[in-house]
Each structure stands twice: as structure tokens, then as C-alpha cells.
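Pasting the structures in now, so scroll down.
Bear in mind that the values in this text are calculations on the coordinates, not laboratory data. As the structure is a prediction and not an experimental result, all values here were calculated from the model. Cβ atoms are built from the backbone, for glycine too; each structure is taken alone.
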Structure I
Amino acid sequence: MSGNLEEAIAIGCAGVILSQELSKEENVIIAQGPFTLEVLPKLGAKLASLRYEGKELLQQPLAPYAPRTQTMGFEKSDASGFDECLPSVSACEIQTPGGLIRVPDHGDFWRIPWSCERIGSNELQLEAEGFSLPLLFRKRVRLEDSAVHLTYEVKNIGAEACSYLWSAHPLFLVDPGDRVVLPPSVNQVRIEGSGTHRLQGEACSWPIAKTVEGEEVDLSITGAAFDGIGDKLFAATPNAGWCALERPAAGLRLEVRYDPTVTPYLGLWLCYGGWPQGQAARQYCVALEPCMAPADSLALGARWAHRLAPGQTESWPVTISLLPFASNK
């Protein structure tokens, strides 16, 4: 990590600076078997680097790591790695017993410092309190058996009932021709947005869809870094709870497994140089995002929101496994 990170956080930028003075250990590294994982507790507990046998699996920073504020957009950050989106993905306003509150872009927790406790050589316990809603968020990260095991817990620490949505936000690197694999039951996906407007309407078929020009496109096959594509889609996986990314050139199959009783949907961010628009450095990645609703906004996805009574907690798991990939062709 940059040696200037602590200084940058101390200096700050416009708005309310949320990242405070860093500890002596600004990046925390754990390792087990073929995995090495780097976490930035003071920058939203971001999983900044995940290496498998030395090969990086996560999108690396588009800009230097820098302080976050309560209001900045995600595109103003490094836009990399694996963050957590809670209590909403998109910015929105919601009515609460205490009045109207605004949830910022990608939620509270990617922009605030978390506490971090090591548990042995291959496990971390992290937690933080949100500011838009009274939520305590805990994340346990363990490396074991060629997998990253994540256990999440949210607790309502307020005096009134509280609603929220969560989405994982892992930005996985890709090569042209990699393949996104969804459960056989998925034959349609909801269209949340399409940066180039190649996809329009509320939904399209999966994996073969038609563009606005009437051409067929295989959404499961990754494009090239210069294609200018940025599509956000949602799949319903209520009886499955898994997805995969096959990377033939890397010789890997990356599997994400989750509990469909808590997170019955999967967000898909297919970005091949299409975001952030207007910036020279752009993402080239696929995000496989277990989530609680087929919508990014807590306000628009209220019917899917999870509601906690004061003092109530909810927990759920996510596992990222790496397997050797061999083509059947």
C-alpha cells in the first residue's frame, strides 16, 4: 500500500472525513495455502487484494487510495477490490421514525474505518457502526481449504425498527472470453442499467439476449477491456445460491456460494471499460454480488428490505472458492 496513505487521511478533503488516523498496520495480510488476502480496515475493511498462487483476482485501484467523505460517489474513489454495500447500493432517501435520511452512494460502510482483530494467521474479525442508519456491521474473514469464508452479521443498535439492504461488491478481474456461469434455473435477468444502452427494457433473456439493434449477444462471455460496456443485471436464485466465473486462460474456476434464504438474488456487474464514464482509468471486471433485492436502491427495493427490531441481529455466509479449470471441449 502507499506509504502516503496515513498522511493523506490525516490531511483530508472536502466534506466530512470519515477515515481517521491509521493504525501502525494500515494493511492487514493473512495467508493460507495458495491464498493471500490483503485487507484495509481503515478504508472500509476493503478486501484490496486476493491472490491465488500469486495471481491477483481483484480489480486493482483506478486511482490512489484516498480519504472518503459522507457524500462522495463511488466513482470518486479507487473503485477497486471487494467492498460491502449497506444499507443500500445506490444513493437514496428514505423515511424513518426519526425523519427523512439520505443513504449515500454504495452505502455507509465502504467509506468508514472498521476495527480489526486477528484470529490466528488466517482469520480476521472486523466491525463498524454506520452513520445513516443505526446499524452495527460485523464481518469475519477466514482462509481455509482453498476458499475465502465470509460471515456477516448486522445488528440494529437504534431505538426504532430499521430496514436495510446488503449487497456484496467483489470486482473480479477477467480476461476476454471468460464465462459467467449461473444456475440452470436462470433464463432471465432484470436490467438495472446499461451504460451503452445496448440493453433496454425491464428484463432480457440469459445468457443469449438481444441488443437494441436486434443483434444477439452472449451475456455470459466477457468482452475486451476497450468494449465500453457497463451493464448491471439481477438474477433470482432462490433455490440455488451459487454462481461461478470460469477463467480458461488463468486455469481457474471461481465459485461464489451463499444462503438463498437470506440473499436470494445475485447482482451482476459486467464492466468492460464502460465505467467510470469520462475517466481515463476504467474498470475491467465482473462483479458477482449476492444480495437481498433485485434493485440497488433501498427506497425502490423497500418490499425486499430486511427489517430489524431494536437489538435484533441477522447473519449470513458467503464463500468464494477457487478450483482448477479444465475445458471440456
Structure II
Amino acid sequence: MKDKLLEIQDLSVWYKTYRGNAKVVNGINLSVNKGEKVGLVGESGCGKTTSMKAVLRSLSETNAIIPKGSIFYGEKDILKMKQNELQKIRRRDISMISQEPSAALNPVFSIGEQMMDVIRFSEEGGKLSRKDKQEKAINAIKSVMISDPERILKTYPYQLSGGMKQRICIAMSLVAPRNLLIADEPGTALDVTIQDQIHRLLGELVEEKQMSLIMITHSLGVARELSDRIYVMYAGEIAETATTKEIFANPVHPYTVGLMNCVPRLSGGGIAEGIYGYVPNYINPPKGCRFYTRCPKASDVCQENKPEMKEIATGHYVACFNYDK
């Protein structure tokens, strides 16, 4: 792939617990090109957010361990960066929208103070006057379809609804130039109408600013609308990846097929099915394929060996021994 902006290589993340290390992410590989929109799809608890927090090194330093792997932003490994280099990446290159805006916004500072800080630490912040910074903040709030931005700048997070706070988080992520935006289920806890508006808005703004996007979601519908390429993640591993069009036209991993079958049929095509079983225990995960206990195509080899990624068509990779059966 050309013009890679971000490349994750063989990344593993463990969490310390009183029962042992929970191996939440297990050797994933993922890449994002300049200007590309990538979807990271999987059920809750499969390691999507943990993987992306590792990109910004915002995991807890007390109980999170990264035993192996590399995260290259351009030609530099983020995991080996010094603190000042990392701060520069966070302030000027990569931003992340949290799935919980109330936790992302500081309750003791006004929206205006928080937005001005983002602008001040950006690459162009030192060249702007206070008036220019305020104008930039106002324009950012307007871009997320919030009226009366001057009033909003004076408010505090507790005075805003969940949908408003989520829009503010999007505005803060886009108020200064960025190369990569990580959106962690930005529609969580919002009603479906506002959720749809936010997803459409996010797609339009990313397109307009020519940014790269990683959309973390458990919804294949959201990934289909906002992604050029999709990674399907299960229990800390990448199960399948291809272009969005290819994934929907030809899903081959049993887990991907299961996710497709979970989507409700609104056109009389039958009742949506679920996926039998539960995500495995991360402290003592299966020796072979982590989907083994839930897979309708499982065989003895799946129990003993971890499947490697195999290219079955141009740009279409799957980690499964029995995908073609």
C-alpha cells in the first residue's frame, strides 16, 4: 500500500489483573493510508479501543503492558518516542474522539477555554492572535451545526446535552489541522437521529479537510457508510480485512459472516441471527484460534494452531483455516 500514514505491526497489549495478565490484544497488524477512511469493527470488548489508545500511548501506565509490537507514524515508532515527541504528535498530528464525551471534557473549564487550549498548542497556534483563535473556535462550533457559538464558548460541559457535548468533541478534534482522526464510537449513548447526523457530519468534515480516519464501531452499517476499508476484529485479533465493497460482497471468515447475520432484516428477509457463545477469557485464552468455541466451521487444527493472515484475493486477507469450506 502506498503513502502509509500509520502502520501497526504485531502489536500486543496486556492488562495486569489480580488473576494474571489479560491478553486483550494479540499481535495485530493494521495500516492507514493518507486520506483513507478505515473501519475497525467488532463486538464490545474485542480490543478496538485498547488498540487505538496504544497509538496515542494513552493507556494506563500502572496496569497496561505492551510486550511487543511497533506503531509507525510515518517513519517513527510511537512506542519509542520521547515524551516531547509524543506530545507533538498528540497536539498536531493525531486526535481522538472519545465514545464518552462527558469523560473527555474537563468539567471545571468552559468550552471556550478548552478549545482555545487545543488551538494554542497546535502548529499554527503561536502565530494567531487571541481574536483569531476565538474566531477559529467559533467557526469550528458552527461547522458541527451548533447555533449561537458565542454562547456555547461560555458554557460548561454540565450545561450541555450528550449530543451537544459529542459535537463539541468533534469540533475540538477538527479545530486545528490534523492528519489522522480516531473516532471511538462517537454515536454511543445518543438517539439514532442525532447519531446519524453526527456520523454524516464527521464523514463530511474528514472529507473536506482531507484527513485520514479510523472509525471504531460495532456497527457494520456505520463502517459501510464511513469507511474505504474495513478490519474485522475478534478477541484481540484481526480476523479479516478488505475494502468495504469486498467485505460486504464476499465475507469469508465465519465471524464476519456471523456479524452480517446479526444485522436486522427490514425488507422481509428473515429475523437477524446472533453469534453463539461469548468472547473468550483473556487471562487464559484458547491456544489456537480464539473464535474456535463459537465457530460453526471449527476443526481440530483450529483448536491447536493460530491461523495466520492469508491473502485470498487482491487486498483481501483472512485468518482462518476453514474459510472456504
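As an exercise: distance in nm of label points 7 Å out along Cα→Cβ at positions 73 and 209, calculated from one structure in I, II, equals 2.1. Which structure is it? Please report the intermediate quantities before stating the final value.
On the way: I: 2.1; II: 1.4.
Only one of I, II returns 2.1 for distance in nm of label points 7 Å out along Cα→Cβ at positions 73 and 209, namely I.
Here distance in nm of label points 7 Å out along Cα→Cβ at positions 233 and 249 has been calculated and equals 2.7, so which of I, II was it run on?
II
Out of I, II, which structure matches 20 when relative contact order in percent (Cα under 8 Å, 6 or more apart) is calculated?
Of the structures listed, the value fits II.
Comparing FRET efficiency 1/(1 + (r/R0)^6) of positions 129 and 145 (r between Cβ atoms, R0 = 30 Å, to 0.05) across I, II, which structure shows the greatest value? List each step's numbers first, then the result.
Details: I: 0.40; II: 0.65.
Looking at the calculated values, the largest one is II.
Have a look at I, II and say which one yields -9500 for helix-only ellipticity at 222 nm (-39500 (n - 2.57) for each DSSP H run of 4 or more, over all residues; to 500), as calculated. Intermediate values should be presented prior to the final figure.
Working: I: -500; II: -9500.
The read-out was computed on structure II.
Given a computed value of 0.90 for FRET efficiency 1/(1 + (r/R0)^6) of positions 153 and 177 (r between Cβ atoms, R0 = 30 Å, to 0.05), which structure among I, II does it belong to?
This value belongs to structure II.
Out of I, II, choose the structure whose coordinates give log10 I(q)/I(0) by the Debye sum over Cα atoms at q = 0.08, 0.13 Å⁻¹ equal to -0.39, -1.01 when calculated.
II
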